[in-house]
Structure P
């Protein structure tokens, strides 16, 4: 559990927007998104790219999935270029309330060893609604001294650990994709529809209320305690490629649970490795 809330409201961000120790990152994704960033973003926000900064795209998704983690030394350089040091207060936003890449950035920065990082509740839309100042063009940053941790500080699971945890019932594997993808009704991104046999489905969208904001810590705690009752306490979270899984990890942290394992390879890796596949249709 974090020492600060992993989520910050737009009103709270607005109060602290002129803090010299604050660094804002825009983690939106999509076609032409960098051009959209240049056209309009929260004033002072740097653009952090899912494929280029938050992942190390390999030759094929069969090993590590579609968005494998970059080498931690490479990520250290990314943070340095934004002027980030160990005591920087970082706020990350996207346009899907963390489900695009803001929660992945949160996970990576926290796992890197920087404590004071949050995502903006409600995303860029909440910033607009609360009158936070916007800007355009490229932002400039003063490079910070390089930090060099030896490893990610949050737990990770690989495909073998997932398989073993399910086989000997030592882990609860949570698939956070939408229910239709889990059930195998259709698959819009990966090659095969379905899910890892034995994994349970708790869509990440259920972490949010009807307005697209995170449920309260109390509501999230009650929800997950009920859903996980009687199941192994060791949790492994996955999605399609280890991005939206971080949304649920953040929600569990917000609810006061310990940080669970992230299976980065997720369905994009599992479905390409000739593993057993389940469908609920």
Structure Q
């Protein structure tokens, strides 16, 4: 779609529940915007929306910068995953570079942080590697729900092929990588979340897991359901804490979109 230079567009980097919510808000209010998603699955969730131009596939910093400038983007909303630090840095940097030549506003949309429990059944770590180091000193089965990207780190656990069970996205790259590392058969679950407590509970019981490893994804990422299931089975919840960052809530960003649309219609 050719960009109307009289009506600069919004660009939303999505891939999360928040990103989808913002795209739906823009569509419901007939606000034209581009929405960038990294995967075909992300595309399938929002391709039905009107007034939305979908961009599928990952862009590097230079590609982002070029797209923002060529399409006269004035508002860039970063609603990517809280653990996608490199992507966020690329988006922010691209906006800063464009800002030296033309007007563009960058907004980071973040999930609310949960209050950290002092429960002995919840262990907080700062990284997957730190979680692995903790798990090396334990015994009992481990249900891993931190994705396939860092799954290789768990191979450092003694007898990991017997102790560890991985839950990853139901995509070919994720499954292929998991199998390559030795997670296969009954030790591999490929499915798309977030999940209801009953499913988390069933997996914990099926794997007889003493430990459930997850990232601190917040309410939108199903963290509460995981914590509830772990508590019900007595499994220790090992949580990889997400980085502290500044940003705006979904509601605040929706107001920004509304204000932007009002300014462009004047």
Structure R
């Protein structure tokens, strides 16, 4: 079986997963960090209700990502990879229905793909991102199944806010996640699959890329709420499959996020 056929099978399995399995959200999942063997992600956030009914809430977080070298390296802390500042607002307008919108700033480092993997030129790229998300949650007994459509607009800049090689991008993300409660407490286990499609406007050369499949992400998360502490801790793993055919890259992520749960006053 060729790598191209494997990629097609992955997409088919994802569609089956979306249609016949299940999700609930909450974790601050890792961003894609490009080609590497392994990567790590940590985020610190504050989640707080903005109304007394708890139907509108805010999630603010800062995240840091690191990666290994692209080859012959299993150290997920080797290189600084990304800084993320994110603000998102959620509206639970009906039971098991919600939409959200967000703004994000990202500073992602660039490295050469050949040994000794020095910083590339330019050394980093800046991104401003706007996105909207719509989600439907379906209870399945004690389980929760959440399907999400997310549409993004991404604008890129070189280090001095001059034009980057890629001008901007429209990206569509489809995600399905199954949440399983553990015991009688609030701890849970979640698993998800997400598929991403995009089209870009390039500066060099000045043309549009073709709209198409970019990557698939699979995650497994354990969520714990420590007693007597207003925090949520998520510990997870993500497998990111980038590209197709001979350009397929398989990256393994370890991830942790800690969210302070503020109450409405």
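Source structure of the calculated read-out (semi-axes √(5λ) of the Cα gyration tensor in Å, for residues 147-186 alone, 38, 14, 6) within P, Q, R: R.
When helix-only ellipticity at 222 nm (-39500 (n - 2.57) for each DSSP H run of 4 or more, over all residues; to 500) is computed for each of P, Q, R, which one produces -8000? Answer by label: P.
Where is distance in nm of label points 7 Å out along Cα→Cβ at positions 51 and 235 largest, in which of P, Q, R?
Values: P: 3.2; Q: 4.3; R: 3.7.
Top value of distance in nm of label points 7 Å out along Cα→Cβ at positions 51 and 235 goes to structure Q.
Every read-out reported here was derived from the displayed coordinates using simple, explicitly stated rules and does not represent laboratory data. These numbers come from a predicted model, not from an experiment. Cβ atoms are built from the backbone, for glycine too; each structure is taken alone.
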